[in-house]
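Read through the structures below before going on.
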Structure P
């Protein structure tokens, strides 16, 4: 399996080469030269596999430069009951007829980001060990990516983490999860801005090839293909739990900010998983909903990015979106580079031609948005009707997912976090304090270690130089 850039870099690379890379040298994102296609017989063979074995089968289609025995060992050490608290890893629970919630938040940081990040930490340590190298991970988070990355990388040999987050814009629980870590290889930088400012800094640093190579800069954001690849697995796992035969189709409703989670669903669908609809659910930061309704992709400025009660989706520049548009345009790297390398940076966005916009339907995408009032109402309804407590992001997914239910097609809503991470809104909705897993009591009161910085690329580079 070889990998190419969405913007046309001619050098095909192996998985291990792009694992530590993040962005391609031309600023594009990596994708495989072609998606492996899964036939019905293979789907049937996979149907009864435990999660770790299913993950190995899927990952090995894309990873052929890590020995199979090593890959199997890394996957087995990641996806087990000790790490995720349940034998099923991503159990499916029925909410009502035809509507399910897939639990993706049983990992160490109570968010779906653990599903990929735990594997990424193991892959990084393995690859750095066999190369005899070190890596300085630079990432941006609007809430859950940061803690998932830090818990996966803390204490890992040869790895430092520099995580940027928007100062004061995460929930108290999310902030405490990150800032309370005292490990010497973990560095939290609170940027005076919004998530998109953090993400722009990561891309700017990664785009400085001399600096990137000198300081061995890598990324754990979903621009990293390995992270997105790990997320593909739970689409297959959810499908198998919701169906009895391969003749059935399902839809997935996915809370969407940076487009990584739902892009993994797009990959699964391209591989042949029988997905009917991929429902992109946004909050008030509705750049993706606007695109899927109109064909217009309009990046919002920092001042136009709302601070909401589903903060992990407070994003107005969806990095992974470029991967889907590349496929939508028939893998035309020249046009993709024009749109994302030129139009977005100079004009703040683009509008698709009518034929391209109409082609979106062939990929199964639909969308919708929620407000804070919608989230509160959905959390209350889930509790009163089904005695199920959901977090604010999952509420976005459930609200929009219910708008797109089709007769005879199960709708699987991807749970993205546990309610404990967003207690304030849960209390507002149902008047109850969400339960916390053992050991997380008093988290917000722990000593915090972080640095506040302006949204300045040079300042972040200097911090890396003096702390790596």
Structure Q
């Protein structure tokens, strides 16, 4: 399997090369040259491997799917990495991602049982093991640069802490995460973890990561890699739980299932797009946004219009306070027929020049809902509160704010006889203030996180300036 850039760079690389690289040299994102196809026989075999959530089934399923894309790690080693990653000890249940039924044919897929109580653990735990494996094989070190609106940072840091040969430099928007999210990151005192609080919003952090990654000389001199979902390995790991959710929600492979995904950066739902392109019988992929509705606007109109910092709303589902969806380029690359020149013209030229592009009249966009199954919707703070109350009152289940966005939008797109699976994104304790506002009570707090907000914190505040960040990295990676 070889990987190409969405912007047409001539190189074709193997998995372990792009694992440590992040962005392509031309600023594009890596995708496989083709999506491996899962026919009916292969799908039944994967269902048997998974065993409807039996112990070890998720790790076995992960190995089978990852093997389709990774051919430069020996099979025995890759299987061992999957077995070490996806355990009940790490994720709290042998099923790893069990479904919770709320209503007839309406489910939550529990993705938040990992160490940092968010779906990002599903990929990040594997990524940490992959990095340590490949760096050990090469005898090299890696300086990971990432940006987070909340959950990516803590998941990455908890996956990478103590890993040999790895340092983490994580950018986050100063004061824009929940107190619990800040405490999860800033209370880590491991010497290989560096938290940088940027004066701005998440998009400013993400822009700095891209600017540093596009400085090829600096990137090579300081061995810069990334754990954001621009890293293909992380997105690939997320493909697995779409298969697991599908197998749990169906009895036979003739059924189709829809998935609703709370989305800001388009990585989580892009993994669903990949699964659908492989042949998983997904009916619809429903993108749920908050007040920062860049993606909803695109799927309704064909207009992709990024917002500046001043126009990016601070909301009660803060991990989705994003107005530049960095993974969206992967989907648009497929949408325009894998025309790399056109993709580059849209993302490198039009966005830089105009801050927007319009595919509304494009034949590919007009047929996109039928071809790719995408629908979308938007949720507000009032919707969030009402949905949290309703789900608790009717089903006795407390959901977090982002999952509430997903449930609200999913209900607008349910179809009789068609299972709908909402991807749960985090446990409610991470956003306790809004849960208290909705329910008048604190959400349950895992014992391991008692008093976390009161722990000492270590972070470095900086302006939204790539040069300042680069100087800090150079000083601390020697």
Structure R
């Protein structure tokens, strides 16, 4: 089954854009002070004889995609080397189809073998699947953008029967292993009407300063806020996501209470708690939640959801989490590599899914469809996305219909990195009245309006043409 709208990849170029954080970002046991963004330019041809270019970008956030005691430099070298190898693999992948069909085929038929080759003979530096997915994602995002550009339409208009060769039953089965729930259904059937504004979630990192009492002469003096109270006042924030340790219950509880009281004093409405995969026993989370309910019921009520307390390797950590989700909505994040793991997570008691474009646009759309079909709540979480990476991220949140807005924190940790993009899309890189303004996202693909953005790229680190 083919359509005249089908495409294939014929060339790709990879660029590395290094960025330093203005303040450290701590989550779990690690701290981020630098990140390299992988930006991809992809060229495609379509069966109607047209050629088009698309762009994708993802931060290669090593501490998140490969948490380990292996030295950072070792992990960074392996991930960046693997990403370079994907340039040739994508450019020589002969598959014709829609980006979802090509992306899923690549993730099924090519990526696992490439990762196996990368890891063979190096058990001491075994790169995880999450790292491979994130390395793959800028290529996959660029493919989707190119498809929309090829046909002159916004990419979210292409996720229907008009462009797709196969319905969702080709990819998905329901919780009972049956395909009939997805027969005649397409990702577009699960989208909401896209708003022009999204409520913004602010990240409160483990090293973030909460009040002026914690201020220091060493704090950056770059015109941006440093302490949480100043961020709330400047940006009109209403939603705060709290990064926790997951191995220090007293610290985690105190941190929630501290941030919760600041939220109340400054008229913030909602909180979320992110334990970043470090908890091993549901009792750890339950005891914190129960104590909050007893001692600080208002803060407990403001806690909208809890995110990924338990190890992300779900298949090797089959923890029954129904007791946690009975107290608060419990969202998978690092564990939600694909819809099959979301299915397993739902069986274990997880009630929601945090989508991320860094695990590929293709995977996010299939997971979105499966989760919505099974009544799971959605959120779209950040990977501290700057520059172009911010745009597919907010477009996903805009169409997904989340529990509440979108997490967006690139402006906290490296705001100047996105100054060229902000000249065209100012509302995406600063938060006003607690929201992002998406009204400038127009045109084909993801709506980058790339020709208007005054970004000068470095030389590519890898490129390949079929």
- Message: Matching task: 0.60 is the computed value of FRET efficiency 1/(1 + (r/R0)^6) of positions 20 and 116 (r between Cβ atoms, R0 = 25 Å, to 0.05). Pick the structure from P, Q, R.
- Response: Q
- Origin of the derived value 4.0 (distance in nm of label points 7 Å out along Cα→Cβ at positions 44 and 412; candidates P, Q, R): Q
- mean count of other Cβ atoms within 10 Å over residues 52-59 gets 18.0 when computed on, of labels P, Q, R, structure Q
- Query: Among the shown structures P, Q, R, from which was the value 0.70 of FRET efficiency 1/(1 + (r/R0)^6) of positions 76 and 180 (r between Cβ atoms, R0 = 35 Å, to 0.05) calculated?
  - Reply: P
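Any read-out appearing in this document is the output of simple, stated calculations on the displayed coordinates, not a laboratory observation. Here the structure is a predicted model, which is why all the values come from computation and not from measurement. Cβ atoms are built from the backbone, for glycine too; each structure is taken alone.
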